[in-house]
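For reference, the structures are reproduced in the following blocks.
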Structure I
């Protein structure tokens, strides 16, 4: 089965990984330049070199046995490390928060810088010029509504009424010691 996924964050890439392991042909689309979703890392040039800012999730935890096994693999491969200040089960990406997502994306067919604005269905799902047997949308609810409005107005209305809580982040770089 050919499956299209919108969103290359943790949910979209986890879904793509599981479907690929079952033998499906999967293509992931994301409007961003790289993977991350809520596990994003922004890199900017400064006069002293590149600075990296993790500006999404502070850390992740694993309780589901399958996800615990995935986190163990990431730890073994150097993509995550325990972060004890946040608790006994707090993991951060290494060297940046998006490291585990980057590892997942490297094994997938991902089309970056590709915003999908509409989904059409006439026997198959169409994302731009691509046709799929199934479509999966793994983005925040506010972004789902316009994609599904033509197919399920009740679900689109529910998505429109959702509001995500912001998590404000300040990104500051210093050119020397701060103390």
Structure II
């Protein structure tokens, strides 16, 4: 972990160079999307799903790559968009397996891994530690989602019906 943290600024710079633009071809305005992860990458999957809803009006749902096969996968049909976020950890192979399974069922699957046959790899940075791997996944996503929202004619800094600052009583 210490080595990965020491090198994190460089890993973050590398993550800025990751291109996720291919994902746009699978997305539909006001459509749906599954975002999968496990462990640390599941936390990132939840953030990704929230930002897709907030900035792009896409109904994105985050699921554990282990749990999506117990019900939600029934919604997957030909062309259904799927984004699987893989950290290099104990769940790595499981995430790949789930993405490949759903791609085999017709999902338009994108994944942050190279060891795939049916899913489409998208850019990622392997940092040598699963926690910093997960952090480096969110960097190219933020760049992508801002660009995609603007392509849709939306302002990601002023989402409809949402306030960036909330007040609770």
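Thinking of I, II, which structure, once mean count of other Cβ atoms within 10 Å over residues 46-53 is computed, gives back 19.8? For mean count of other Cβ atoms within 10 Å over residues 46-53, the value 19.8 is produced by structure II. From which structure (I, II) was distance in nm of label points 7 Å out along Cα→Cβ at positions 30 and 126 calculated, if the value obtained is 2.7? This figure was derived from I.
The maximum of FRET efficiency 1/(1 + (r/R0)^6) of positions 14 and 38 (r between Cβ atoms, R0 = 25 Å, to 0.05) over structures I, II, that is, the highest value, falls on I. Looking at distance in nm of label points 7 Å out along Cα→Cβ at positions 70 and 110 for structures I, II, the greatest value goes to II. Can you say which of I, II returns -8000 when helix-only ellipticity at 222 nm (-39500 (n - 2.57) for each DSSP H run of 4 or more, over all residues; to 500) is computed? Label of the source structure: I.
To which of I, II does the computed value 1, 9, 18, 22, 20, 15, 9, 5, 1, 0, 0 (P(r) over Cα pairs in 5 Å bins from 0, in percent) belong? Among I, II, the structure yielding 1, 9, 18, 22, 20, 15, 9, 5, 1, 0, 0 for P(r) over Cα pairs in 5 Å bins from 0, in percent is II.
Taken together, the values in this text are just the output of simple stated rules run on the coordinates, not laboratory data. The structure presented is a predicted model; accordingly, all values stated were derived computationally and were not measured. Cβ atoms are built from the backbone, for glycine too; each structure is taken alone.
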